[in-house]
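What follows is a set of structures for review.
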Structure P
Amino acid sequence: MSDLKFQAARPRRSVLYMPGSNARALEKGRSLAADALILDLEDAVAPDAKAMGREQIASALTEGGYGHRELVVRVNGLDSSWGEDDLRAMAHVGADAILLPKVETRQMIEDAIAVLDDAGGPTNLTLWCMMETPLGMLNAKDIAFAHERVGCLVLGTSDLAKDLHALHTPDRMPFMASLELCILAARAAGIAVLDGVHLDLNDDDGFRASCEQGRALGMDGKTLIHPKTIAAANDVFAPGADEIAWSRRIIDARAEAEAEGQGVLLVDGKLVENLHVDAAKRLVALADVIADMAGDASQAA
């Protein structure tokens, strides 16, 4: 697979949280079909297991074997007893990104980068930002544009619900303003945005509906809390066969029209403009990378 193509259209359909203190989970992550793993040192790890979690994540990342899965470490906040040690320990172990919790200001990002750089981390190590507080939502634009190393906004709707005194309803209307603010900020900054988790693991229909809503809104994928939900997230957030076929048609039709010097393009009676072709190229590139990843996985098996 071309690394350049992979980076240009990196799938993030399914992004699974995994406790950093659970060695068995870290091992299992090497065989899961998730596009990305968030190795967690924050909420999923008890205070007396933080140091062990750091060591286990560092060992797992150094050992490798995760294929093309994107590997992200969620650290504790710098306002905690563990945050700075987490950043220093994770600065140069091979993570693709560091996920900062409860980001509310540009300064929080700059402070984290200063620690990572002081620890000798690579200067291109990407930062992901948890968006899970009212102030964070109100500052979504500043956060998305805070630094060139910010690569993704991750919705944390569980903490947000607590702070908003809101309910988890099937239509998620209590969170719609927050979701939209983050999507707007991420797209304006040209970075990724991931939907929050679905808490009821027995609600398969509700989970799929949440994924479908997230994709309709413009999310890149869904954060997950259990491997059983990976397949549905991958299915919903992947381009469908009809979408891919239509996208290839309008890409080819545009090329033919340009070769013939035609300025106006109609495909099946529908006006196709450059914006449609750009969207089609993005979708086809994503589909190609997903197909390549599936091929690599089947060969490995």
Structure Q
Amino acid sequence: MSDSTVTPPDAAAAEYGRVDRVSRLVRRVLAPNPGPFTYTGTGTYIVGSGTVAIVDPGPNDRDHIAALLAAVDGEVVSHIVVTHTHRDHSPAAIAVKAATGARVVGCARLVLDDHGPRADAGFDTTYAPDAILADGERVAGPGWTLTALHTPGHTSNHLCFALAEERALFSGDHVMGWSTTVVAPPDGDMAAYIASLRRLLDRDDVVYYPTHGAPVTEPQRFVRGLITHRKQRENQILARLEDGAATVPAMVATMYAAVDPRLHPAAGLSVTAHLIDLAVRGVVARRGDVWALAA
């Protein structure tokens, strides 16, 4: 597709397997894994031309992998870049690497033994990077450079990747284009997440490409809104505690009454993450599953 046909993907008209050009250097292929946590599906990005990088190869889905390989047919895939290891982001790396010989780089491997309810598709235990990128480390190809930005919070191993040539940021699940990010303990950390959001405010990016949802074209304003939203949630939690709601389910029932009930377990995890942060700061206290304002 030529540079003159720039057609950002439309979430209302998702077409799986289609190659959408979102900028001069960036194409996107949408995986057929829509759901309450993935929106229309995982957006896998192809960066560059001729010699390319693939950002977040997506789930281990045969049709998506075939569409992705067709999209880069005739090109050299030098790197498969992974923001974090939830199963809707990284498992396709194995098949894409086998087909292309590309190096898998990006976040560190992470496996958690978590028997509680999952707020996402779970962690990818097959992920095996050829190189782990530290904050500020880069991979590059003809006309493109991707720089790792450590953004823990959604997961402890989460990275974003800056495309310097277009002042763009592949934001993974740190900033999504359709919803707020789930922060799920024990690995998810609300204090780290908010600190990572604040870090983005010091940057001069002009667009974010999230793995779920449309591009974010006013990123500074959007991030400030996310930080404000988290502060509002924190205030809601404190208000619920003052009203006598002492458990997470009781808080979720009122705070998320208008939200799809399928999302309530995930909402409960984010509420728990807020409570843990408040406890560390000495604002609330916990006894088992019961929470209260600190004396």
Structure R
Amino acid sequence: MPILAKGTDYFGADGFPVTALHVHTEPGGRPSHAHDVTEIDHYHDFCELVLVTAGRGRHVLEGESFPVSAGNVFVVQGSQVHCFRDRVDLELVNVMYDPGRLSLPSGLLRRLPGYSALFMLEPTFRSAHKFSSRLELDREDLGAAEALAERMEREAAARRPGHEAVLLSLLVELMVFLSRRYGDSEARESRALLRVGRLISTLEQRYDEEWTLESMAALAHLTRANLLRVFRQATGRSPVEFLIGLRVENAKRQLRHSDLGMTDIALRCGFGDSNYFARKFRETTGSTPTEYRRRART
């Protein structure tokens, strides 16, 4: 029976939800730290970014086993059951974070095709790709990623004033660094994920333009049916639902920070007219644009 690795054991009961820990292969299988469950089937109530810094072993994920070695980088989403077996001098750095409790600049990060591919798509399609879509860093890049993670580990341990801001900034820097490296990947499976990542990135920046499923599928080099399947598997939404969500979020910003009328906001955010804008805004937020603006300004 898999056990739950609780964030409170790593972040502390009231701690900031970002930390990093080294895991070494100890003689006799001794744990590396107080809550080390590396060799036990477990899942998290947070996300884990794994850097394999040395050695080799097998990563058992959702009942499937994949070889891992130095330079491999991958994300384990909270509900995924996993562990490591057959460790031979295997060393990991686990960067743990709870995105539900963090103010991550998700919109800016999703402008990087590599971010969407590595952090959103690859965990979903790992089994189908037999783990060949993972990120593989060379020694120099692995050293740079490990240095960032080590700084996070020191900040989390020292808990000096301002450590929360430093941890968040280092996490974002690490995410950007790894996303850029994933964007440079030449692996066939990685390129397939990057095409969808590029679509997500493009929608983030050009949400106000006129889009159809056909134009989205063409940008991702997928058939319409495959785009719908892959996109929903990765994000839980259809491409059109995702696009409407982007438009509504940008409309909310304009409602909070501008005095533009509803028609102007609708057109600036890519909605064809104010009536369609009001309907979709209410479906998404539960309130009308006027109600939202009034509440946001009181």
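None of the figures in this text is laboratory data; all of them are computed from the coordinates on show. Since the structure is predicted, the reported quantities are computational estimates derived from the model, not experimental observations. Cβ atoms are built from the backbone, for glycine too; each structure is taken alone.
Out of P, Q, R, choose the structure whose coordinates give semi-axes √(5λ) of the Cα gyration tensor in Å equal to 38, 23, 16 when calculated.
Label of the originating structure: R.
Identify the structure, out of P, Q, R, from whose coordinates Rg and Dmax of the Cα atoms in Å, for residues 65-160 alone was calculated to give 14.0, 45.
Value 14.0, 45 for Rg and Dmax of the Cα atoms in Å, for residues 65-160 alone corresponds to Q out of P, Q, R.
Determine which structure produced the value 2.3 for distance in nm of label points 7 Å out along Cα→Cβ at positions 17 and 145, calculated from the coordinates; the candidates are P, Q, R.
Answer by label: R.
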